[in-house]
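In what follows, structures are represented as structure tokens.
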Structure 1
Amino acid sequence: MFFLAQTFLIYVIYLGFDQAFTREYHDHENKRELLQQAMLVPLLGSFFFQLILVVFAAVFSQLLFESPQYTRAIYLFALSSGLLIFERFLLLTVRMQNKAIQFSVYSILVKFMVLFITLLFLFFGPPTFITVVYGMLFGQIIGDCLLILANLALFMPLIRQIDRNLIKKLSRFGLPTVVGTFLYSLLMIIDKMMLRYFADFAALGIYTAAFKVASALMILQVSFANFWIPTSYEWFKKGKPLIYYERVSHFIMFVLSIFFLLMVFFKETIVILLSQDYLEAQYLFPLLCFYPLMMTISETTNLGIVFYKKSHLNIAASLLAVLATSLGHLLLVPTIGATGAACATALGYLVFFFARTYFSMTYWQGFSVKRQISLSIMLYCFALFTAFNRTLWLEKSLVLLLMLFVVVLYRKELKQVTRFVQERKINKA
């Protein structure tokens, strides 16, 4: 439940100004001023959010932890919310500058502090959930403070007056994104809420364990997004032809599909990662892989929405996805528990990808996405099969057939990549 609250917070606290910041970055000459102006509204919103958390700390403690006694954790949660805004915008600044090494160092620094402090708390404190919560919060607070200290130059000097025109410009793009982001955050948490209401903590534990395994694909998602978002904006400003975007979309679909199929092929090794109580998770994680899978590929097909500042279309896409997944959860979770939740979640992200792509192509010339759509549907059907199938040899045979199909489907792109690598070797020689 703490993870649920933290996930929801991350998606709504920026009020869409982080998205507007990246959209305006290459069009605004004074980057320092843009950064500080873009942070004003989220910081103001964070202040009111912190005030509510502090005043009603016991209530929120009861909601999250089924006990009003953990108010100190709520106070720390409130403090961390403001620091999250600094973390987000500072990392975005480095990312938009295409400083890959620096971005990696900063990101690892924050994550390492969370891990280190959590382990420290568990070593000296009792092995309970609240110890982990305290460790994560203190780790994130310390990591963010170090990140701010390393980038103090970006806040020197501070802006002396508010640029109302710039704030309005950022708001027009960012605030509609808030509604879409809120709906998207529902897509992220509705599965756990449904399981909590219709099932039990055992089903929720199996589902969460499966989600953790599926998160391996999120490494590719985050890595790709960090490269792709600034690059796509830069290409659009320079007027790059559509073939560039198309090649990237096909390449990332190929890589994700192969990686997904490899995970399914070796899924019995999940026994090494999880205890005996969570073995059922191995049948669910292929469906839950559709969160990073569909999110990543949609980053290459939704460019018409961001290029032409039609952020309101994200609201429609998120709404359709929430409706689809909600209906799926209501029908499936009461009868088949965690398996039903996984089926409905995967369906929601599939709809989200289809909707974003459709709305994007109505404003952007775009490129053909027939292969991406057909392959996505095929992989979804296969993931459904893995959720109910217990015949190992049949599943592995299907994985190998699908891998062969994907290679044949993208043979043209593979030849282009091979030719490009060979030309690079010749030029270096």
Structure 2
Amino acid sequence: MKHVYIETYGCQMNVADTELMLGVLGREGYGATDDPAEADVLLVNTCAVRDNAEQRVVGRMGELKRHKRPGVVLGVVGCMAQRLGTTLLEQAPHVDLVIGPDGYRALPELIHGAVGGERTADVEFRAWEHYEDVPQVRGERVGAFVTVQRGCDYRCTFCIVPMTRGRERSRTLDDVVTEVRRLAAEGTSEVTLLGQTVNSYHDGAHDFADLLRAVGAVEGVRRLRFTSPYPNDFTPRVLEAMAEVPAVCEHVHLPVQSGSSRVLKRMGRRYTREQYLECVDRLRAAVPALAITTDIIVGFPGETDADFAETDSLVRAVAFDDAYTFRYSPREGTGAPKLPGQVPDEAAAERLERLIATVRAVARRRNAALVGTTHEVLVEKVARRGGLLQTRTRTNKVVLVDGPTEWIGAYRTVRLTGTTGSTFTGVPASTGRELAIVG
């Protein structure tokens, strides 16, 4: 058997794309390996959202080239590959293939050519490509990612995604439901729907509300998640579906990016601070137990101390359960690097440090209030520390529990016994047996 080694960087969409590539190559007799030394094909599935992600990949490609021997192919795939194209072949002579997200179907043919000495870049956008006939080779997660939408039509001035994944297009509802039924028949009970602006999903006849209801009705689907939505696309129909479909989990990751309307306008976001807060209110009215997480960028061009103060105050006003926080990273091909008022690195770093402190303080208070409450959890895997099991609530809280590995993939009811501010510890609700807090 031939072997393929794939390293994956970036978002859940990239994880799903790796599973697609394993499916494409699996049909040609390739098996996956975790050891690059035994691989016939080495692929790095890349992210282009921030410059430091690309620099990590460049360094990693230099490390992986030591595993090249006659007949071994080294390739860069994904968003960074799409962005750089043939330039990457020129800059990295040890790279044989550069393939964008719409080119994975041709992997076997391109690998064959590379073995014969051909160096190729395939970064053509294919608006029709949804890989419907490709059986994904999923990892050992208890849940499954299901891509329902590819590309993005929003043109945020900081974001490279429209240039790396093309225009927005949605799979048909029937195709998505068929895939979910197959997963459920194989024992998968938690499904996460993926899209760049997933709640703008529309296949020409059905919107995201229809999709939630259809997937949530599949027998065997006990939990339904989605990421990442856009604030403007939470229509009354979508809110009603979230409230009425029992499988839809009480968690939304709702990127805000900034708490300042002035900065949001410069970012090309299509809402104001007030409209975002209104969206949060409507979500919590529809789903009262909802947990909300977010993405925030600091140091965006033109951001003043007053703008940052508005971001800090929005975090407190919304009381996010958690946030992914970043310093602005210029991306060639986007509009933001051309904007006046570039923020010095020192100021951006100081703002990021303050924002992280606020996010952690807010999350700690919210989580401390949950200690002593009881929740259904899905047991995901063995935790990295402490010999415990990692589990997750419907609200996306991670709970560490003592129990046998046979519980993995099963649901349990636990009582939360402590928190470090982010991770919880818990005990099966029926035992009352206490655990020490694990950081």
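Here P(r) over Cα pairs in 5 Å bins from 0, in percent, for residues 352-415 alone has been calculated and equals 4, 14, 20, 18, 15, 14, 8, 4, 2, 0, so which of 1, 2 was it run on? It traces back to 1. helix-only ellipticity at 222 nm (-39500 (n - 2.57) for each DSSP H run of 4 or more, over all residues; to 500) was computed and gave -10000; which structure, 1, 2, did it come from? The correct label is 2. Highest-scoring entry among 1, 2, by mean projected area of the Cα convex hull in nm², is 1. If volume of the Cα convex hull per residue in Å³, for residues 32-231 alone computes to 131, which of 1, 2 did it come from? Computed on structure 2. When distance in nm of label points 7 Å out along Cα→Cβ at positions 112 and 368 is computed across structures 1, 2, the figure 6.4 traces back to 2.
So mean count of other Cβ atoms within 10 Å over residues 224-231, computed for just one structure, reads 22.0; which one of 1, 2 is that? Corresponding structure: 2. Between structures 1, 2, the greatest calculated value of relative contact order in percent (Cα under 8 Å, 6 or more apart) is seen in 1.
Any read-out appearing in this document is the output of simple, stated calculations on the displayed coordinates, not a laboratory observation. This one's a predicted model, so the numbers in the text were calculated from it and none came from an experiment. Cβ atoms are built from the backbone, for glycine too; each structure is taken alone.
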